[in-house]
Structure formats: structure tokens, C-alpha cells
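Listed after this line are the structures, all set down as C-alpha cells.
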Structure 1
Amino acid sequence: MRTVFRKAAELFADTAMRKARVGEAHGRPGPTGAESPRDIYLQACDIIAAELAKEDFKYARSGPHLSRRDEDFVFKIQFQSSHNNIASEYVALWVHGGVSSRRLAEWASNHHWPWDQRRERYRGVAGGQIGNLVDPPAWLEWNLADPGTRAETIADAVSACHEMILPYFDRFSDPDAMARLLIEEDVPSFGIGEAIPFLLCYSGKDLAEEAGRNFFDRHPDLLSSFEAARERFGREGLPRLRPNGTALLLAAIATAENLNLGLR
């Protein structure tokens, strides 16, 4: 079954423990006849992919990942494992979901921000680790090491994809509804720094500005930093590198696109 980490400290402690176990196991012979962690992991990916093929996803085992195109969007489910796997003890399965857009890539190619010179066929819109696609967020993993519970563990991973990733993707089937949602609230794994370009592309300047002003209503602690950076970028020019932090990134975007995000 799934392991859920609600706090970063819990995840960091578990990772440290796993690294220590790898150190202890280094140089020792593994259990006789033990399955390869890589083989276990890839076989699990194959089984999950076969289930999600029923939802029209296509599988690339070299990823390993699944993808599905829906008009302008590409939805991708990616699998990952751990460098700290130990045969017969720990074989991690991590799952991620992401959304990209051809239209957003075309839009971005015509907006020459100095910190962003990417030219892509499809541009990332939103997404992240499966547990961060819902509220409240968490880190989810599945340990595939035990052959006695492996089938149940894989089935639970499939269920989680249906519970968390597919509904997240479904939100993008109606970009107008997604735009209204972005205006009203913080959407998991769809930061405001990505939401504003999405809204500029799909919905126009007015709704992008409304989303920005509402964001600062929800996060007033960021407003002073935003306004100071906006004034500086207007005086000194746009930053060459992508700004660190939400307020600075929004200030750079607002300066580049002449947006009123912070003041009503």
C-alpha cells in the first residue's frame, strides 16, 4: 500500500534512513535469488501502464512514462524510483503527473522575456508529484519489494492515479473553467507564476490581472516585495535570470507585460 508523508521533515528523515541502509548493505552479498529492484520497478510500471491504457494513454517504457493528447494539451504520467533501493527490502515507486500545451508554447515564443529563452513544441503548464496534485499535499510512495503484497501495492498505485492524476487532467478539458478556478483560488501544483502566463495565453489580460490581484488578496504578505521589485524592474530593466521567489517572478512578468497585478 501507499506510504504518505505529510511533512517534509518526515520525508527527509526517511530518505536519510534509506541512505544509511544502503551504506550498511554496500559490499554485502544480497539474498540468494533476490529479484532485481530495477526489474521489479519496471514490471510494476508495465502493469500500471496496461491499466491506464484503458484511458487512452500510450506507454513509453524507455521513460518510463505514459502520455495522452487532448486537443491542445498533452497529459503525461511519469514513473520514478529511488537510488536507495535494496533488494528484498525497498523498491520505491514514485508517480508524477504533468500538463503541457502547444498553444502556450506558441504564445511564449512571441514574448521575449530575458530570463526565459526556451523554444518548445509543448510548454509545461502545471503538475508535480502525485500527492501534490491534491489538497492537502503530501509525498506518496509505494514499496514494491515484498512479493507477497506487490500485486495489492501496484493496484493501489493504479487507484491513486484514478483518484488524483486523472481528475487533475480533466480540469484542463475546459480551459475557461480552469481560468475561473485560477482567478478564485490557489490550484495545487499550478503556481501563480505559471498561472498568469496561462491566463494571458488562454483568457487575456483582464482575467490575468484579476487573478493576480486576487492572489495578493489571499497572500498580502507578498505585496510589498512585489511592489518594490516592480518599481526596481521598471527603473533598471527586466532581470536576465529567472527571479527567485513568487513576488519577484510576478513583478518581472507584470513589468514585461505591463500588468496591474497588485493594486486595485
Structure 2
Amino acid sequence: MENDFSEKLRKLCAHYRSVSEVCRTFGFNRQQFDRYLTGKVRPSHHNLQRIAAGFGVDIDELMDPALEIGSPTRLKRVSGRDRLNQLMDRAFPGDLKRMRGMLGYYHMHFLVPYDPGSVTRSLVYLYEQEGKICSKTIERTRPTEDPQEILKYEGMASFLGNCIFLLEFETLSADTIVESILFPSYRKRLDILTGLTFGVTSHVYRQPFASPIAWKYLGRAVDLREQIGACGSYRMNDPRIDPRIRKYLQLAGTSGTLSLGPT
């Protein structure tokens, strides 16, 4: 079966200019894809779905030795949804191996435009699901003039190039998308990640804003009640804010640039 699959895969690749083009189009690592072509490794079910959708064939046609894959003119036309899925597969999760080393819980810190002297701390959870890196974020804010507000976000993360990209959707009000870009940690021990976040204020006028951001790693297992309880709005000089995070946020917030590198 493995040899039949590899042979069918090579025939499908022959309709492209090169195997490299196939890998770029479908978002596969070339070395990983070569193992599929030689029959050394069988794709996971998720990757098998990506391959079948990319070529416009059924999984059964790829895996069943009794079924033949016809000529290129018979290959199924890829639907708009399939094209979108291909695009998402190319974008997420990026370098999955690197992202797996960063899974777990973080306290996220960022500045808020309506109170320059304060820092908002939220809880972020990165986890793997079906070959994708997903996120859940809980944000608690305590503006002096308002009661406490709870915001919940869910999204996906990807390691591309030299950055971590996080795209999240606010699930309670369902009217906000937030993007964060973080620099990866090259230290042996995961500690603090820094970068930028782009969003919209939760106040009445809902203005877009950007802020430097710092994530402090908490671990893969935490006391959720305790860590959520530590979220909220803090004064910049509050001793509960890590001095390294305070220094980064102050420098990034006053230097006129938000594109500072790792701490």
C-alpha cells in the first residue's frame, strides 16, 4: 500500500513543474514531503487530507491500490473553501516543531491607550489541536470609572520566518480581531517573549491601537484560578510587574518605535 501511495503521489507531482512547487503550494516541508514520495513515512490523517485537497482527489483514490487516479483533466476542481483551507494550511502552524517548544500558559502584558500609566495583564494558553497551534486568552480590566470587564479570545498561532504570529477573535462580543507578533526565544529556558499587539479599545469609542507586548511564561500546568486572579490592570510601578517587563514596556512606549527586538 505504501508503495502504491508513493507512486500515485509521484504521478500527481508530475503535473507540476517541480516537487518544490508542490511543497510551496501545499505548505509542506520539502524533506518531510520527500519521505512521502519515497514511501519511508506515511502521512498523518491531517496531512493526507491536505494532500488530497491540494490535488483535488479523494483520500481513497490515494490509498486504495484498487483505485486509479485519472488524467489531469479528470482531477476535481478545487472549491473556494478548499482553496481557503489550503491557504490556512500554508499559514498555520508554520514551524510546528518550534511552536511545540512554546506551548503552555503565559501572562501577557501590554499598555492601554486610555491610561498611559497602567499595564494590563491577561492569561494566554497555547496548545496543539489536530496539528495546529491554538490559543485561548482571558482578559480582565479594571478601569477606574468602569466595573470589571471580562474579555475572552480564541485563535491560532504560527511560526513564520523569524516571528510568532497570533490571530485571535473576541468570542463574547464577537466584534474584535486582535493580532500579536512576537519574537521567539532562543534561550534554552523559555522565559519572556516580546513584540507588538494590534487591537481595538473596549470602550465606547472603540479606537484601534497598537502596544508593545511582553509574555511571561508560567508553565504547561498552572493553577488557573490563581493565574486568572492575577490578571487585571496594574500601575506601571507595581512591584508585581516583572522589572524586565516594566523596562521593556516603558522603553517601547516612549521611544517612538514599537518594533523593538527580544529582551
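Suppose helix-only ellipticity at 222 nm (-39500 (n - 2.57) for each DSSP H run of 4 or more, over all residues; to 500) works out to -8500; of 1, 2, which structure was it derived from? This figure was derived from 2. Quick check on the output: 18.9 is mean count of other Cβ atoms within 10 Å over residues 44-51, derived from one of 1, 2. Which one produced it? Of the structures listed, the value fits 1. Of structures 1, 2, which gives 68, 39, 31 when Cα extents along the principal axes in Å is computed from the coordinates? It was calculated from structure 1.
Of structures 1, 2, which gives 21, 44, 26, 8, 1 when P(r) over Cα pairs in 10 Å bins from 0, in percent, for residues 164-219 alone is computed from the coordinates? Label of the source structure: 2. Taking FRET efficiency 1/(1 + (r/R0)^6) of positions 60 and 196 (r between Cβ atoms, R0 = 35 Å, to 0.05) as the criterion, the top-ranked structure out of 1, 2 is 1, with the highest value.
A value of 2.7 for distance in nm of label points 7 Å out along Cα→Cβ at positions 92 and 140, calculated from one of 1, 2, originates in structure 2.
A short reminder: the numbers here are calculations on the coordinates, not readings from a lab. Predicted model only: the values in this text are computed from it and were never measured. Cβ atoms are built from the backbone, for glycine too; each structure is taken alone.
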